[in-house]
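Listed next: structures, encoded as structure tokens.
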Structure I
Amino acid sequence: MSNINSQNDSNLANELRTCFIKHNVTHTFINDVLQILGKHHDLPKDARTLLDTPGIIATKDLNNGQYVHFCIHYGLEKQLTLLEDLSTIKLSFNIDGLPLFKSSSQQAWPILCLVNNIQNSKPFVIGNFSGRSKPDNVSKYLFDFIQDVKELLQNPVIGGKTFEILIDAFICDAPARSYLKCIKNHNGYFGCERCPQKGKWLGRMTFSELDSPKRKYEDFSNRINVDSPDEHIINPSPLLEINVGLVSMFPLDYMHLVCLGVVRKLILAW
């Protein structure tokens, strides 16, 4: 009999947790409800216990800094009210470095996620690296992120509802794209991300050919077990583990290419 009561209380706690997250109520409201129900059920007395709010986030030491990881599920559950009408969730990720202080070399490399097929979606942090330079080992930096994405793809249940999860894009500037894809820098002779042509140095690196063959996903995936160097690919990217299209899912940076690139040159020329 006691086992049945314990199971019923556990089910009630799970239903309450889902309900409170869905309606985005305050912790004060949750605590008031728990105080009332606590007189009759074996429920926690605080919102943080019921919602499984992490108290201490463990950090992981990398070679040149520290990394902390948060669960993608947790970030998506916080937006549960926006997801209730969806059957498919399209995720975009942003990874980039930013300085923390003007007088220090300390910088952060956050991993952000956005549900881009709903309105009013806000990006949330999946993980963050802090150090005096960018993470020197991209595989170690992305390890927890990749494991988290794998788990989400295998178990796409959020708030009791099963979704189809699609990775839509990685939104990054050129240096970050080169870092994540493990390719030559954008200003290198073989730095073009869309074709294999060799650039020409005319005071800056230029790529003038218009009919060069296009790069394909297979150019990257076929080099997973190849040790010989490539003119463009330095090492296999760890993102291949989650079948990320290293060409199609990495759009070129509109802000730097157009707004601060071509448009800026036209304005200065005029």
Structure II
Amino acid sequence: MLLLLTDPPEIIRKPQNQGVRVGGVASFYCAARGDPTPSIVWRKNGKKVSGTQSRYTVLEQPGGFSILRIEPVRAGRDDAPYECVAENGVGDAVSADATLTIYEGDKTPAGFPVITQTPTTRVIEVGHTVQMQCKAIGNPTPNIYWIKNQTKVDMSNPRYAVKDEMESAPRNVQVRPLSSSTMVITWEPPETPNGQVTGYKVYYTTNANQQEASWNSQMVDNSELTTVSELTPHAIYTVRVQAYTSMGAGPMSTPVQVKTQQ
């Protein structure tokens, strides 16, 4: 007598909602278990997604793991709900869904993550150690992870190591209006910069809900004081300061508000 043990499919890693700028890359991850190992298909608006479609890639991994990658994303075409469906012929198929939101131009929400330092191509001899750096800003602070061949790097492998450099932002930012159109801004250097500070960038805006990349900005040489002119009278400005080192841009300071004179 032969006894066959089977298990219906169960999704153990669900795809996550995500927002991406036009022209960026969207990657949905899904994993399922069961006996036999489930097969996974992807659906967009209820219709099956094929890996042969332009800009869409479906990458199957051993053990019931699948990745749906969309590159480049396009507004009006890719913003939609996506569904991961797993089945193995035992019981009913199971599914999990996530929504892709696409932002055009400067319409990203406040705090949207921005990569300020990208990894560079390196040529290293076999057996040697290589270091690659990546930095991002946003609010809350973005989590950074690494992908190799479209798959998240397995950090349990002793050959890989990630070091989070928790550099600090400029401190004690103070803003004082000098007139109806001018304000003076002072600050103190970061307590723990990532390298030698080479300069600062001061951001200011009357609409703090906009992404920082769309704020007005002013570069400052290695000094902790600057004056900003041509402001709107009797307006509330939000100010943030960012330090630059030989390693690139650091985190932004806590927002400070000031009202210009009438």
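Every number here is computed from the coordinates shown, using simple stated rules; none is lab data. Everything quoted here is computed from the prediction, not taken from an experiment. Cβ atoms are built from the backbone, for glycine too; each structure is taken alone.
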Computed 4.0 for distance in nm of label points 7 Å out along Cα→Cβ at positions 168 and 200 - originating structure among I, II: I
Candidates I, II; helix-only ellipticity at 222 nm (-39500 (n - 2.57) for each DSSP H run of 4 or more, over all residues; to 500) computed = -9000; producing structure is I
Computing distance in nm of label points 7 Å out along Cα→Cβ at positions 72 and 104 gives 3.1 for which of I, II? I
Out of I, II, which structure matches 14.6 when mean count of other Cβ atoms within 10 Å over residues 88-95 is calculated? II
Which of I, II yields 1.09 for Rg/Rh (Cα atoms, Kirkwood Rh), for residues 80-215 alone, as computed? II
Comparison of I, II by distance in nm of label points 7 Å out along Cα→Cβ at positions 32 and 240 - largest value held by: I
Looking at volume of the Cα convex hull per residue in Å³, for residues 24-95 alone, point out which structure of I, II has the largest value. I
For mean count of other Cβ atoms within 10 Å over residues 64-71, which of I, II scores largest? II
